Structure P
Amino acid sequence: MKIISQKQIRKLNISPAQCVEWVKESFSLKETAQLPAKISLHPQGNDFFNTMPCLLPAPYNYFGVKVVHRIKGATPALGSDLLLYNSQTGELLAMLDADWITTMRTGAVATLAMQTFRKSNARTYGFLGLGNTGRATMLCLLDSEPQMMHEVILMRYKDQAEQFIERFKEYSNVTFTIYDDVNELVAKSDVIVSCITEASGLLCEDNNLYKEGCLVVPVHTRGFQNCDLFFDKVYADDTAHVCGFKYFSQFKQFGEIQDVIANKINGRESDKERILSYNIGLGLHDIVYASKIYDVLKEDSNEIEIERETEKFWI
């Protein structure tokens, strides 16, 4: 079994634009992959362990399972590990640190949702939550659209907005403005991206502030339940992830993003539609990323020998 660290993965310098392409490839496999809904367990409070298995179809021939956890007070609070198997032989091929994978595939999915559902003349992007997920989303957006200018409004939180701007100072296809009022941010934005991990209530209670034709991408789902009831369309990466939402039965129109990408159903049909895109996260993306990383690093990674029985044994 190979051990693949985050340091090794980061040294590959996988581009954010490549991450978006891998997400597109992943969605194209969704119908043929075996992808049960994630299992979420809660040891205390809002802490969780999520178990996310996926069997990729031939000719990929990989099975994998990622375990992601969030524990309040831990550093970092969010962590993830992934086991990758050869699905034809059952051999455990590798254990990967999945923190980079989780962060970058999340940002890539959010970017793909923006590119799929935003209105044709969208220019202004409002960002709430400026941690690693927010950074990954911005990296994927800017790197995959180098010729497009993006006007980005950042919601101030401590000194994170200033740090965010510093991180992207070398990008010529983005301008930044910092706002202190979430209502003003919502009212000004064509696309609203929320990467906050906790919200005790609605982030913007005034439905009238959401612009005609706006797109909302709540990466961690919280704070936009009022939009469930009046937005024209709601999409998700998987129906099982949202069918338990309080207002699911009241969505005006619902579909899965991969069906839009595959032209099986309509996505945005006019620049007046308000659209909500919930992307909870699929083990499918994680395993596709892990398989591609493994293929590159398997010859240069440390090996741990696992002693296995080679004959039938009796207890």
Structure Q
Amino acid sequence: MAPDLDVLISSREDPLLFLEYHRQFTHSLLFIPVGALICALIAFVISRFRWFSVDLSFRQIYLFSFLGYATHGLLDACTSYGTQLFWPFSDTRIAWNSVSIVDPLFTLPVIVLIAAAAISKKPLYARIAFVYAVIFLAAGLVQKNRAEHSLYELAESRGHQVERMQVKPTFANRHVWKMVYESGDRYYVDAVRLLLEPTIIEGDSIRKLDVERDFPWLPEDSQHARDIERFRWFSDDFVAVHKDNPSVIFDVRYSFVPNQIDMMWGIELDPQAIRQGMLRRHVKYQMRSTQDKDNRDAFIDMVMKF
């Protein structure tokens, strides 16, 4: 878990700083030997205390630290959040989209089996955990391919040319997927239920962000303008203006209900500050961490309907 200490990199003045550094250098493939060394040094010092009672050489501790640290970034890349595996050579956010960012169906069985292995001192439980993780992630790749096929079929039925697209698994299941594609000047958001036969759950569309059109008052040399581009990079350019607040730009790729266009996180501009000449002021970062009962019921109905 050491790579996730990068969440401590933040700034009160710059609310987007953590977006740039989370899953950046600490998750890079190039940083694995360095991160493993830091972990090994700490573990080695702890292992020297009598109460810890671990008789391992530094070479052994470094090997285990290396193996553990190396898996973190790769596992994170299996999610839909995006991980900069090739930093500093590339800032591309790798996301294989085979599992949601948080999925208890993946995490809890692995934790239980690892705990059972540690308590019973039987490696069999750890091996079962490994096999379970591989099967779970492999099943996600199969479903991802099915979701992509469904997206192209849906777009073709609408007469749309898909310019860019993403499909994402939803929380705590393997069969309901969010589908987002770009065609013309709009993003189209739908969902698909992937059981024996795919079932499309149609959603809605929204116009793509155009800074010159949507924010004609915004100077190009302002910090707001730079922050928009930073958020656009983080969101893989799937950004739009919120329909209920023309000062908010949000990430279209995510929503609590997969066929809805709704904000989970975004940035809010301050037109008044710009008018007053405060060109160095940063945007505000907004995140919705809860959902209302209607959204919960709608999502559960999608997942449980067979």
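Please treat every number below as a calculation from the coordinates, not as lab data. Every value quoted in this text rests on a predicted model; they were computed, and no experiment measured them. Cβ atoms are built from the backbone, for glycine too; each structure is taken alone.
Among the shown structures P, Q, from which was the value 6, 26, 34, 23, 8, 2, 1 of P(r) over Cα pairs in 10 Å bins from 0, in percent calculated? The structure behind it is P.
With respect to distance in nm of label points 7 Å out along Cα→Cβ at positions 65 and 281, the largest value across structures P, Q is given by Q. So helix-only ellipticity at 222 nm (-39500 (n - 2.57) for each DSSP H run of 4 or more, over all residues; to 500), computed for just one structure, reads -13500; which one of P, Q is that? Only one of P, Q returns -13500 for helix-only ellipticity at 222 nm (-39500 (n - 2.57) for each DSSP H run of 4 or more, over all residues; to 500), namely Q.
Who wins on distance in nm of label points 7 Å out along Cα→Cβ at positions 209 and 265 among P, Q, i.e. which is largest? That would be structure P. Taking distance in nm of label points 7 Å out along Cα→Cβ at positions 25 and 185 as the criterion, the top structure among P, Q is Q, with the largest value. Matching task: 3.5 is the computed value of distance in nm of label points 7 Å out along Cα→Cβ at positions 41 and 201. Pick the structure from P, Q. It traces back to P.
Of structures P, Q, the largest value of mean count of other Cβ atoms within 10 Å over residues 177-184 belongs to Q. The value 2.7 for distance in nm of label points 7 Å out along Cα→Cβ at positions 113 and 297 was derived from one model only; which of P, Q is it? Considering all the candidates, the number was obtained from P. Suppose you compute distance in nm of label points 7 Å out along Cα→Cβ at positions 49 and 161 for every structure in P, Q: which one lands on 6.5? Clearly, the read-out refers to Q.
One of P, Q was used to compute mean projected area of the Cα convex hull in nm², for residues 137-216 alone, and the result was 6.1. Which label is that? Computing mean projected area of the Cα convex hull in nm², for residues 137-216 alone on every structure in P, Q gives 6.1 only for Q. Thinking of P, Q, which structure, once relative contact order in percent (Cα under 8 Å, 6 or more apart) is computed, gives back 12? Matching structure: Q.
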